[in-house]
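Below you'll find a set of structures to go through.
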Structure P
Amino acid sequence: MRTKTQTITPAKAAALLESNTSNRPLSRATVRVFADAMRRGEWKTTHQGIAIDSGGVLVDGQHRLAAIVEADLPVKLTVFTDVSPDTFDVLDTGKRRNAADVLAIEGEKNTLQLASMLRTVWLYDNRPDGAWSGGNARVTNHQILETLEANPRIRDYLAIGEHLATEIGMIKSAAGAASFLVARRNSATKIEPWLDGLIEGAGLAKPDARLKLRNLMLNMARRQAGEGRRRHDTREQVALYLTAFSAWANDEPVNRLRYDAGDPVPAIPQV
């Protein structure tokens, strides 16, 4: 087996893909993620590249090559040649690093929740009008780390997310991310009354947006618990949280708090 770093042009990638006779079915979602990273200049040359067996057949790397074709850009890859054909069965059998793994390597704590919160913030900033689930909503580990670098204060909202999950039944990553998004645009002293009322619920008038959100989340949590399942709809809960905050910030009474799935996630006002 031989290895070298080589610049693969879209034409070369297409030619190599023609010899793709033994790879697993192509995931278009994975190709889009790779191609987007290439277009943004985030793609890095690593030991994970492409492999061609001694008969000239591509045995690994079809998603990287298809992404080069889709991005229409030349990309440097590590190329392994003269690979034994019987290595295919052991390729890609290891655990792929997820965002929580990468954050743990960086020394972060509570990485599962932090990764989910960072993903939510990235989606809010980049896809407020789009779906937050499915292949088109994948957020790369690189984007997660970039979001953390740009928003270091999000770490302070891990505990708030857990507190809100305990007190009002929100998904803790949705609660933490939504609270951070509000705090990112407003000073801590301005939003203290918002959080205090939402957590405690004491002395709030019936049309108060904090009481409406609190009661709605508690009812959702009870209903889901009664059905024996938990609905993980982060986009809906973040949208409801921001809708309620907007009404509270504008001193608007709320008779009914609702959010339609097709609507964009609301913008955040300044108090």
Structure Q
Amino acid sequence: MKRLLVVEGNTAEGIKEIARHGRRALSRNYAEVLNELDKGIDCEIAQPCEDGIHALPKGTAFADFDGAVWTGSPLHINGDDPAVLNQLRFAELLYASGVPVFGSCWGLQVMTRALGGRIRKNPNGREVGIAQNLQLNEMGRAHPMYADKANSFECFTVHLDEVEEPAPGSIVLARNEMSDVQAASIETSGGRFWGVQYHPEFDNAEMTRIFSYLGKLLIDEGTFESLAAADQMRKKIAQAPSAFDRLELRNWLSSLEN
């Protein structure tokens, strides 16, 4: 039985907000996906937005977990929001513990900033729906996270910020026209982190709910030039292979056995 820690990137109020729109907490969604991929997993949830370095489930230590995953979040990493600073402190401790970590989107941004990199608002704008033409570089093609992955692929995504400067020791693994850092690994000083800027844990239903939740904002901010263009992406989401292949998560889970 693998014991995994699922780190919630959202605030308690944020969780209530997404619940009002028919969505589950990101950590609950992630835990369910992990259990679908491997029935021999026991997931426990940490919420560092409020609890900071004391967010571990009562009576546990980092060493009690075989691995950890970090969810997405609507928060923005720069600035001095206590919910963000609490997560950064927790990320530093988690990485230093040596527990292997996988981060989706916000998870990549949190760990990057916590370990000395920089995040910025993407000058290319928001990437939402399906990240297209994701390309593995030479390092990505050789990395175990992408074992058996096609060199060019698509996946569900939603983010406005991106990695501007990777943390020291990072290896960039993938990019596309929207972001030069779509995936990276950081393996230094005993820590091990694999992160992606997209969401392999999402499926069609979750991505459709997110797309509908953002609604008119996508038009107002210029992500889509018209309702027709937004509808075209909505149809593409509905017709996409459900959850694509989730190989990144499958390969990360397999790596915990080595």
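Nothing in this text is a laboratory measurement; each read-out follows from the coordinates by a stated rule. What you are looking at is a predicted structure, and each value in this text was computed from that prediction instead of being measured. Cβ atoms are built from the backbone, for glycine too; each structure is taken alone.
Consider the structures P, Q: one of them gives 46, 17, 17 for semi-axes √(5λ) of the Cα gyration tensor in Å as calculated from the coordinates. Say which. Only one of P, Q returns 46, 17, 17 for semi-axes √(5λ) of the Cα gyration tensor in Å, namely P.
For structures P, Q, calculate relative contact order in percent (Cα under 8 Å, 6 or more apart) and state which one comes out highest. Before the final figure, lay out the partial values.
Numbers: P: 15; Q: 18.
With respect to relative contact order in percent (Cα under 8 Å, 6 or more apart), the highest-scoring structure among P, Q is Q.
Have a look at P, Q and say which one yields 0.00 for FRET efficiency 1/(1 + (r/R0)^6) of positions 82 and 250 (r between Cβ atoms, R0 = 30 Å, to 0.05), as calculated. Derived from P, not from the others. Highest-scoring entry among P, Q, by distance in nm of label points 7 Å out along Cα→Cβ at positions 74 and 170, is P. Looking across P, Q, the calculation of FRET efficiency 1/(1 + (r/R0)^6) of positions 2 and 202 (r between Cβ atoms, R0 = 41 Å, to 0.05) that yields 1.00 traces back to Q. Each of P, Q could give semi-axes √(5λ) of the Cα gyration tensor in Å, for residues 18-153 alone, but the derived value 31, 17, 13 comes from P.
Quick check: -15500 is what I get for helix-only ellipticity at 222 nm (-39500 (n - 2.57) for each DSSP H run of 4 or more, over all residues; to 500), calculated from one of P, Q. Which structure matches? So the calculation was done on P.
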